[in-house]
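Got some structures for you, see below.
Throughout, read-outs are computed from the coordinates displayed, never taken from laboratory work. Bear in mind that the values here come from a model prediction, so they are computed numbers and not experimental data. Cβ atoms are built from the backbone, for glycine too; each structure is taken alone.
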Structure 1
Amino acid sequence: MGRLAHTRLLLTALALIALRPGVSGASTLAPFGPLPTPRQLAWHEMEFYGFVHFSVNTFTDREWGYGDEHASLFNPSAFDADQIARTARDAGMKGLILTAKHHDGFCLWPSQYTEHSVKHSPWKDGRGDVVRELGEACRRAGLRYGLYISPWDRNHRDYGKPEYLTYYRNQLRELLTNYGPLFTVWFDGANGGDGFYGGAKEKRSIDNRTYYDWPGTWQIVRDLQPMASMFSDVGPDFRWVGNEHGFAGETCWATMDMTKPNRYPGGSSIGLNSGERPGTHWLPAECDVSIRPGWFYHAAEDDAVKSPAQLLDIYYKSVGRGACLNLNLPPDRRGVIHENDVNSLRGFRRLLDLTFAQNFTRGAPVLASNQRGGGERAFAGANTVDGNPDSYWATDDDVTTPELVVELGGEVTFNVVDVREYLPLGQRVEAFAVDAWRDGAWVEFATGTSIGNRRLVRGPRVTSPKVRLRITQAAAAPAIAEFGLYAEPVLAEVPTMVRNRQGLVSLFTSTAAAELRYTTDGTEPTGGSTLYAAPIPLARGGTIKARTFHPREERIGETATRRFGVSKARWRVLAPVGDGRLKELPRQMIDEARATVWHAPSGGQAEVTIDLGESLVLAAFHYLPPTHSAASGAVDRYEFSTSEDGKTWVKAAAGEFANIRANSIEQTVRLASPAKGRFIRFVALHALDNAPAAIGVASASVRTDN
């Protein structure tokens, strides 16, 4: 029997096993709705894995390369695949996905189909292979391996033509046959636009519904890597969650209705965050987010790494809502994960370990209001507290709102609820509630809607001798695999910082009797650092690090870090000469209030000039797009200029804000060399959806180089 036939036979057998609940006869529980395949079940079990964005962009300080970057730029000084894999494993990840080829077309393996690859890099004299080295390191670390290969290629001369599809598929076959088993193949939805395209330097558009012949491309993966789950906006195995913040919807179904229009990679994002019910296909969500503001490494973001508490919040809003979390760890120019990222991950892992070290329901006595088949042990309520994900509690078909009471053996304090459904039988529960026994009565303290693979609900700390799980709505008899209770460690609050236009920075915490201590020299605050007592003057800009201290409890919070540019006390927004429409040019863009946004009077090119009130040496510009979910109006192509007198202008920078639709964070444009000027001009050459340009607070904020 050939390898391919043997694999297909194995998949069939696995599917039959997965759909058998362990008993036969009239008491067997029938599946409900769309069901996961064996490869999707294996993906669900991972819950948490990582992205590795690494390419020429790491060395050009860009998010999206244009495609004209020379291979000589890629030259990590101390690439260590084992350090990257160990960092992921120690953080609790189950796998890593490498960007084998990003939109710039540069290949991290010596592809025989292009010269635009590591074989023309000075790294290892052109004999290196990042794809192979990281794959082998993952296997040594016990991690699964996946690959990202961008359908869009801003370097290839044939992109947009039929010939490119042959090239792309040849590269796909290279990766699928030469680098061992893969748990996923990740297809990005960004397709078409400006690019180098072999020197053409033009904009090319494609019909992303038909150009890639997705069914034919997906079949290559099915044939060569049958257990690899594929990602795109709409699968076919798991979907994008609709944002790059790592947050699934409060309600997040694992199913989608694939009969609707615009259900193709790069199509509409409607419904992706919450899923759809009833759905036609099992298509669960992945939450992809970077540990830093950007996806590739930028030294300027070393102090902007997400804190352990932020990562924990993302975990609850992704894994805890039935999705998988794909956390990006971008190697730096050495080719390793930066120390700041490593430290944050260690703190995050410590929080997870402390929280989930003890499940207060494990092995506890359970009383179910109904048990399928008149009390068959295969469906017992005790199955929810046995730690076995393959056993479950189920009720008779006509009982869809049952209750389960767990005796905790005394007063127990907890704040996290953990519920799982038995996925091989489908997603059946539509709403649930959890009650605590207090003062002789049940008191509701947690509710939720979708459960799926896992639902984590955080709440205030509750002390109770017993709890009750109520299924308040279900489309079919519930099948609950796990019900757990946990307690998070008590953490000090992370302080917040606000600066006004005069340059005074205020620190805040809502925790009573806490001390706020801070530094302005880049060092970590300690118990001996300056005690915050009044707003901190920071008119010339700088970095503040602050922490919350509880001297009596010996409890210390995480460090909050914020980098500020020069204050805007003397700034004025000026209208372009002769443009009476902008007489009411608002101060929203320089008022330091991130929620306010200025919208240009009309679509097309928009121009804003700011008088800084004094001549400054400028090192960088910053643009904040609208921070709400609607990206329309966000500027994606720009030009910055400086002037000493407001008449003679020198172009300081121009380019694109790549990926701004999906990742609407503050954009930083660092100048190749400092520029001196009293006036700055920001020109919005184009805005998303051709809408009026939208400029948020701190647009064109500056930092001095001294």
Structure 2
Amino acid sequence: MSLRPEQTIIAEYTGGRAAVSAVPGSGKTHTLAMLAVRLLEKNRVPDDAEVLVVTFTNSAVDNIRARIRAVLKEQGMIDTGYRVLTLHALANLIVRERPDLAGTTADFRLDDEMGRRQALTEAARWYTQQNSEYWRSFLPSDLTTQQRQTVEEQWLAATERIGDEVTRLAKNLRMRPALLRALLLTSSPFLRMGLSVYERYEQILNLGGRLDFDDLIWRAIMALENDAGFCKRLGQRWPFILEDEAQDSTPLQEKILGMLSAEHNNWVRVGDPNQAIMTTFTASDVRFFREFLARADVTPFPLSVSGRSAPKIIALANRLADWAAQEQPEPEVRATGLTNTVQIYPTEPGDGQPNPPDAQARIQVQRYANEETEAQEVAKSAIRFVLMRPDQSCAILTPTNWFGKTIVDELINLQAKYPDRPLYQDQLKNAQPVRNVARALAQAVRFCSTPTNTSALADLREALVKIGASSDQHVKSDRMRTLVRSVKPERLLFPSPAAEPALAENIPVGVYEQRELDQLAARAARWLRASMLPIDQLVLIIAQDVLTKDSDLAIAHSLALSLRRLSSINPQMQLIDLARELDDVASNKQKYMASALSESGFEPIPGQVTVTTMHKAKGLEWDRVYLVSVDQMEFPHEVGGQFRGELWFLGRHDPATEARKQLESLAAGETPLPGDIELLRRARIEYISERLRLLYVGITRAKRDLQISYSRERRNKPNELALAVGEVS
């Protein structure tokens, strides 16, 4: 498999600490796969050892593993000598191997992100109830009843986010609640509030004998620290460690890989500091990878050639990085926002992935009168594009779910004119694969709760068709629904030679229709028998029967764990209640915790408009990309500007970010701790920096056509184009 010159240099790596700065679309997955194969090819890995590749999502694991396997097959090599794991799977392996060293039992239960979110919500609500008078003292006293209800809902969501930020960072700093409380002599009320939520959250997990993902990595580190011999043996098992997406590293993640590579120092970290946009969702901080890059014992490698975008779009991304690093108004942002040390370069002639030519490319900045007009016109333009170019992909990327929903409402109206062709996909909260899996599981569980309801059986069959688990190629959907609703369920599911047939004799049934009925009956009967099992076991049995993709099975496993936890907390819940929980995920009422669409195995479909957030678009690409709401509210450029995430009733503070910044100061031994004004300033600097990186990610999703837009008036207030775009476009 051909390699570019920079990729060839990286593939020739033989050992030591190295950092690869990989620009968007530069083929880092291919490079990682080739490096793993070359290490095996050169017999750098002993027979009883493996190259360890660590990444952060199950879909990335599948992708890298498939790439390595393909190259090994092409080279005529045996498919062995390597292991690809998520970081959490690696930690789980370590803890399961030596739970005694990790301070836990072999039968510990692991919370997924949905379970974690439910526990955090419960902890935040408990805090507000136990401290209701103090908690409400932050709110204005002159609110109307309706205003108070709205503000309290906002304050409750903010309280949960405070607890989330403090809990994640405290665990990554390896600070138990008791230690943190002992250190809190003086601090902001937001940090103290976050600590209280953290304490309650830990109590909830401990009562259930559960660990969350941060606990898991922490426990793995404990195991390595408690037995140097154990740590050394694991290091020998994995003499080369290759890490993907290193720009999103957290303190615990960096610590565990550093310990495993301490003996041999063969640690390659691949990432892009300019795509570090996960601070909002994790305890990650781009400074960890930047500091690693700057170390004297680390060899830096650029991966700067990209075949994704047309040269003019590449040039725009490079100008943005230059402006952010040299001319951005806030000096601190110049150092923390975007780096221009590694620019993006288009491919050379003859490259296997040539850039789309500039003759086919376009960059346009569009101004609209207001948000309503922007949503309408962008939706119309996107639909026109996919109708005219059904072979090309298109995305509308928005900074917020709220404005994305406004655009989806417009697309729904436009879709009504084309009932026979799906023209858009709503991927704002839960990705379509997540919703499809949740819907199929919900229908299966609902059927088990009401097995005599033929409508539930018909809904189940339709849900299975949507996930490809049942075929309607030879039958009409309406006809099958009529047949299913006409059966006698007990005779269909549990036929007997002596019993009457499931359908009346005067209802004709074709060969393919009968085959569909038989397949549905066999599955439904098996699941009905399994409905006496705990809910997680039932869900996994259903999933294993109908799901084939690893990414879909991972989603089902996560949902099963979440339902198990929910049913253990609320033992009175029936199957129908648990089916409603799955319905909430399928209808976007409840969020399935995935920070990027690529995590769920999503791939853009030509001829359809994908609507999602800029955050979730990371790792994907489309022919045409609309970046909407690119204004100074969403992408501020100075500390004194307007910031959407701040709460007006708290004097325009962002309490969660400020609590996290003060905890960072506390952990760093800063004396005295920063006051409210300084905390607000630091929070805003961080926000400005991350939004610059988010804008960079949005721009680099486009292959041929980039449409940037904003509204002159937003929520009845004057609005301006983001300064960064105005300066570089």
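Summary table below
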| read-out | value |
| --- | --- |
| Test item: relative contact order in percent (Cα under 8 Å, 6 or more apart) calculated as 20, pick one of 1, 2 | 2 |
| Mean count of other Cβ atoms within 10 Å over residues 296-303 derived as 14.5 - corresponding label from 1, 2 | 2 |
| Top of 1, 2 by distance in nm of label points 7 Å out along Cα→Cβ at positions 112 and 248, largest first | 1 |
| FRET efficiency 1/(1 + (r/R0)^6) of positions 168 and 536 (r between Cβ atoms, R0 = 35 Å, to 0.05) - highest-scoring structure of 1, 2 | 2 |
| Answer label among 1, 2 for the case where distance in nm of label points 7 Å out along Cα→Cβ at positions 264 and 360, calculated from the coordinates, equals 5.3 | 1 |
| Of the structures 1, 2, the one that -4500 was derived from, the read-out being helix-only ellipticity at 222 nm (-39500 (n - 2.57) for each DSSP H run of 4 or more, over all residues; to 500) | 1 |
